[in-house]
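Please go over the structures that come below.
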Structure 1
Amino acid sequence: MKYIDLNADLGEGFGDYQIGNDAALMPRITSANVACGFHAGDAVIMANTVALAKQHGVELGAHVGFPDLLGFGRRRMQIEPQVMAHYVTYQLGALSAFAAAASYPLSHMSFHGALGNMVSEDEALAQVLLLAVKTFDPNMIISTLSGNAVERVARQLDLPVICTFLADRAYESNGQLASRVKAGAVIHDTEQVRARVRQFLSEGTVQAIDGSILAVEASSILVHGDTAEAIAMVDILHEIISELGLSLLPPSSQLRQHSWDRTLL
């Protein structure tokens, strides 16, 4: 691995309520997933977050989820796939409008919370939702865990993909995220995160929640911006990345580099 993207979920407040320190996190990362008003965020927050991303040259991504402000998008909802596809388009359109108003590109998208868990497990659902993404923008980069339904279907649809490693979330042995109801599913210990990230970057593996060793293929590291430890964790990531001599490179630049490398083969 020569390069890595540092990614965070941002723009997750609502109205006068602020979650996370976006102003402090944004200069420390290379790409951001911005809430689009369904699980969090609103018009003012989206506009401000886009402006902050532009100010710091951070790649802008849409973080789409269930229409669940009360549950922060972390409750599973039974919504017809085609209806959910319209909700995906709605959210992409909302953030895209603010990006266009700021003359700043929207480069990628990811699925948030419970929707992310469901679509990563269900290829039929992934097919419907990713078709909606492709119809909206066939060049939209899909950010997801490696080896799940979203990655497989996105590649089948010829959508560009960037795979991410979640620094502060535990994995099951099958590569899916451990449910938040499990003890240890969300990792708050910064030294544990340090060890996990060093193992991932050095060996391409992570210890699953059951103790087994899991291979992980990814070129982006995600930290959840709504945790109290987010800034400390990102600073630790910078330390490790510098120590290992890796370059910071956002998703679109990685894909361009990959294409260039392939022309040299």
Structure 2
Amino acid sequence: MPLLPPKPRVRESFERAAGSYDDAAVLQRQVCERLLTDFAPLPEPGAILDAGCGTGNGCRLLRTRWPGAHITAVDFATTMLAIARNEADTCLAADIEALPCSDESFSTWWSNLTVQWCDSGKVFAEARRVLRPGGQLALSTLGPETFSELSEAFVGIDRHRHTLPFSEPAAIRSALTLAGFSEVRLQRQTINMHYPNLKTLLRAIKAIGASSVGEGARSGLLGRSAWQRVQDAYEQHRTPAGLPARYDVILAYARK
């Protein structure tokens, strides 16, 4: 299992980001729409769990597709959940690795860009537990090419990791299969967002709660010389649209 940031730190970052999240979460909305586009569960879901709901954008889209479904929103950042309450029927402040839900209580388990912050084995085991027989799972997460330009820019600057340890698609497939899911289907897409400079890029990432990206295990700020080297290295990737931030998006669908 790759080493993830400490959970209290992740929770605190998302708690702080609730106010800026909706304005900054352009990528999250795009991925959520793509995840829903190729998701056609049969029969139509009656009870949906949105795992790691954030401010409720997924709930809004799911409600539009299935207006009669009962949607339960789960997030461990209570400030995010307070906003999502406007979009869901039920809200639970909880960790998706340990859901406070009864066995076989949902027809659909849905999660948009949350699993990369978690122990996927625990998350998928919980997803299978709370799904009814025949229930379906749909999730998006990020693959190892995410922020590849940023990782490259930090080479030689220090020995710290500056991005999350994103999983390979094969690892996602294996974890779902090990948890007991069948009919596992994966898609992989690259989305590039562009920014005028590196500070704006990192600020946008932090506005959605990913405060550990670009910082790694460092206890202090980079010195001026080191920061300039990082900027110069990243400039090698500049396009007419600006500096790119690459997102290696993995969409996964499966059935219990």
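Rule-based calculations on the coordinates, nothing more; no lab input. Because the structure is predicted, anything quoted here is derived from the model rather than measured. Cβ atoms are built from the backbone, for glycine too; each structure is taken alone.
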inquiry  = Of the structures labelled 1, 2, one was used to calculate semi-axes √(5λ) of the Cα gyration tensor in Å, giving 32, 18, 17. Name it.
reply    = 2
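Ranked by distance in nm of label points 7 Å out along Cα→Cβ at positions 52 and 116, which of 1, 2 sits at the highest value?
Details: 1: 1.7; 2: 0.9.
Top value of distance in nm of label points 7 Å out along Cα→Cβ at positions 52 and 116 goes to structure 1.
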task = Could you tell me which structure in 1, 2 was used to calculate mean count of other Cβ atoms within 10 Å over residues 4-11 as 14.5?
result = 2
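Can you tell which of 1, 2 yields -13000 when helix-only ellipticity at 222 nm (-39500 (n - 2.57) for each DSSP H run of 4 or more, over all residues; to 500) is derived from it? Working shown, then result.
Numbers: 1: -13000; 2: -11000.
The read-out was computed on structure 1.
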